[in-house]
Each structure stands twice: as structure tokens, then as C-alpha cells.
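Quick note: the coordinates plus some simple rules give every number you see, no bench work behind them. Please read all numbers here as calculations on a predicted model, not as lab measurements. Cβ atoms are built from the backbone, for glycine too; each structure is taken alone.
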Structure P
Amino acid sequence: MIEMKSKKKQENKSNVLFHPECLYSEMPNESFKLHVLQFVQFDEPKRRTPCILLIQEGPFFLPSLVKFAKKGYTIALVELRANDRFPNVIYDIKEAVRYMKKNAGTYNIDPDQMVLMGGEAAVLAGFTSLSHRLDQSEEDCQIHAIIDLYGKVEPSQEEVELDEEAHRKCCKNYLFENFGPILIVHGKEDPIVPIEQSARLYKALKKANKETQMIILEKEGHGGPAFWSKKMRNHYDRFIKSCFQK
């Protein structure tokens, strides 16, 4: 008698490595760091992955981000300067992008598959990454896709009246720029940034013939675990893969 044994389930051959407190820029009295979740495919050690730079205030929902990284992404969690005045935060983001590009070999990322994810600062940095507007350097910081997480993409009327540079903070004023696809995600019940802002940006992008999508989370507010649920991670994954499978 020959005993038939079932084949063992193939072991997982990938993992996510954590690199904390990577210095990407510094000033005399301040240093700027990011934390990297690096996807590693052990049977393909030289495989280059897309890089997502996440710029987001508040908790990063680390367990969900690790699950997201396991889909084949290296994620950089970017810290910005304490004095987050415009346009300093845009400068910081672009320096973080340059750091990841320069260290592409260290983290096995593809420098031609860079994604920015976050609020209005991420959107503005992504919109202007090719032209180097809102920049202090001419070095490459090109972004290839953007995910806008409930960003305040237009200034309030009060800001327009009090701040002579308010127009520079309005994302719709940069639609003439050359930038990659953008996914807009917003909670319908957001009490901080009205969803109408994202809706107006979406319509303006469509009118400008830009490649864009929008997802509205019913009954959700300004951020929270719902934005990192399995369903949303799958949405982000499909969007990013669609950007680079052309």
C-alpha cells in the first residue's frame, strides 16, 4: 500500500523589514526622519518594488500598513518639521522623495514607481514634482502617482482674505502641471475638511483631462481605521498597480 501524503502548503517567502529613524534631511537645529517598511521577496532578492511615501498626521495604523506592504510595497512614513508652515512642508516631502530615490538600492525600490500618499501637502508636492515649483532644488523628485487622503485642497475664504499667498496653497491652481494619476479618498461625514472640497477637485481634474478616481467613505469622518481597512487596502493596491501596469 502506498500512502498518499498531501503536499505541504508553500511557505511564505516574503517579509517586511522595519528601518526606523532614517535621516533624510537636517538643519542646524532640527533633523528630519522617516521610517521604512521594506518589502522583501526572499526568492527574488533583487526585485524592485514601488515606493509609497506616506505623509499623514496622527497614528499610522502600523499593523494595517504592514499588511499593505506585504502586497509588494516599500512604505516610507515621513516626519515633517515641527514648524509646518507653507511651503516648508512641501520642501520636506520632496527631500524625503529624493532620499528614497538616492537609496533605491538599499531598500530595493524602483525610483520610477514613486507614490505620494497623504493630505494637501502630498497633493501639492505630487502636482509640482516635475516642474520644481514649490521647491528648493532641481534634483529629481518625480512622483508617478498620488493618493489624496481627505486633504484640505483649497483655502477658506478667511485664509484668502488674510494670507496673500493663499492662492499658492490651492491645489486647483496647479492643474496645468504634468503629474501622474490621482486617487481621492474622503469621508462623507468629515467635520474638518468638507467633502465638497474633494468633489470640486475631482471635477476640476476631470475637466482638465487628468487621470483621476474618487472614493467616498459613507458615514466616515476625518481619517480613522476605516481608511486602512482590508477593503481600502485593496482599493489602494488596485489603483497603484493600474498606474504601473501600462
Structure Q
Amino acid sequence: MAPLNIVVLGGSGNVGSKLAHRLAVAGHNLILTSRNPTDDKAKAAVEFVASEGASGTVKSASFEEAKAAKIDVLIVATPGMTSPTEWSPVLTPLGELEGVVVIDASNPLTSWPNLDIAVNQNHASASDHIQSVLRKAIVYKAFNTLGAEILGDPKIGGLSKTDMLFAGPAEPESAKATVTKVISDVGFRPVYVGPLRYARNLESLAELWIHLAVKFGAGGTWSWAIEGPYDLK
């Protein structure tokens, strides 16, 4: 597969910049979107993403500039939101994104000290809300069940195997293959768990990881791994 053109929404943040760096090292071309693409935070993010072995191109861009680019994949790495009304002004500046693979890495968390997943009346996930705004895009959930430390280094602390659970449509196969490629290039073993409605389960798993890591002192360098005589594809 040729290098992908990947836009990271929230690319100057902790999660977005770490994912972007791993993908730039794998040779993909990264655009980090920002409301202020020339400010110090955006410049620092570009410098970090383009460092230490990155071979893909890296730049910061406004939403309008990103919209004009050829986008293969959009990674949503902003803080999670709890309704389509909140997501709409963040996503619509990028256009309809027809046929574009969107990977939602967000979690709609309540504020400290609770850090719970905000459950709405319809039990819809952030990914469901994103799909309702970007109706022509192909939305998946991934990268939300682990913290930024391990997203930046899947082998941190001597981990031998780190699985990344992801949910979304099984068809078209090319879209699912693209998500699998992105997950693999970040450094994880992709494990497909089912359709997008399972994104809410991944958000619950993220809540558990966050509570164990932050509230119960487990720290941020442990991961989920699937063991057994089977292969989830």
C-alpha cells in the first residue's frame, strides 16, 4: 500500500502528535490541523512529529487548507464530545469527506476527578455522533483504549505484544484494510471486534483502563492483549 495522506484533528495534542509521529516514521504524509497553524504549539507539534526517523512529510494546516488536500484518512484525536451538535462545528469545516476513512480515537469523558464515559440517552458513542455528522465518511473506532504513553511507544516497558481493538464496518474491505494498515504502522496488532455499534464497548474499556491507570495507580505503560487459540480478523 502506498503512503497515505493522513489528517490528524487534534494533531498538536498529546495523543494526536504521538500517533502522527509513529505514522510519519512509517512513511505516511501527515497534516496536523489547528485553528492557529502558525502558533508555537502547532510549530512544536510539527517539529516533534517530523523528528527521529520520520520519512513522511509533516505540516500544520488550517481546516480550510486540510479540506483542500487529498485526504485518505482522518484521525480524530480531540477530547471526546457528547452530541452531534458539539461535533458538527469541529468536523464540518473539513467537508463531507465522502469515502474517507475516519478513525475516532476520542473518549467522551467527564471532568476530573470522575473521568467517566458520558452516557447519553441513546447510548450512542462518540463514533456514532461523528458518523451522524460525516454521513458519507467511513467511521471506525480505534486508539482510544490506551493512554498516550503507550500510543507513542507500543513496546514501552518491555511489552512483547500490544493489541489494538477496533470497531467499524466490515465493508468495504478496502476501508477496513486501511484501518488495519494504520494500526499496524503505529506498532499494534489490529484486532477487529465488530461493527461501529461496538464503539461504545471500546469507550467503556477505555474508561476501565483510565480508572486503573490513573485512579488505582497502575500507570500508563500496560496494555490489553488477546490470548488464545484463535485469530480475530
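Some points to look at:
- Origin of the value 13.8, where mean count of other Cβ atoms within 10 Å over residues 152-159 was derived from one of P, Q: Q
- Answer label among P, Q for the case where mean count of other Cβ atoms within 10 Å over residues 88-95, calculated from the coordinates, equals 22.0: P
- Per distance in nm of label points 7 Å out along Cα→Cβ at positions 136 and 160, the highest-valued of structures P, Q: Q
- Distance in nm of label points 7 Å out along Cα→Cβ at positions 176 and 192 - highest-scoring structure of P, Q: P
- Taking FRET efficiency 1/(1 + (r/R0)^6) of positions 72 and 128 (r between Cβ atoms, R0 = 25 Å, to 0.05) as the criterion, the largest value within structures P, Q is that of Q.
- Entry that produces -0.58, -1.53 once log10 I(q)/I(0) by the Debye sum over Cα atoms at q = 0.11, 0.18 Å⁻¹ is calculated, selected from P, Q: P
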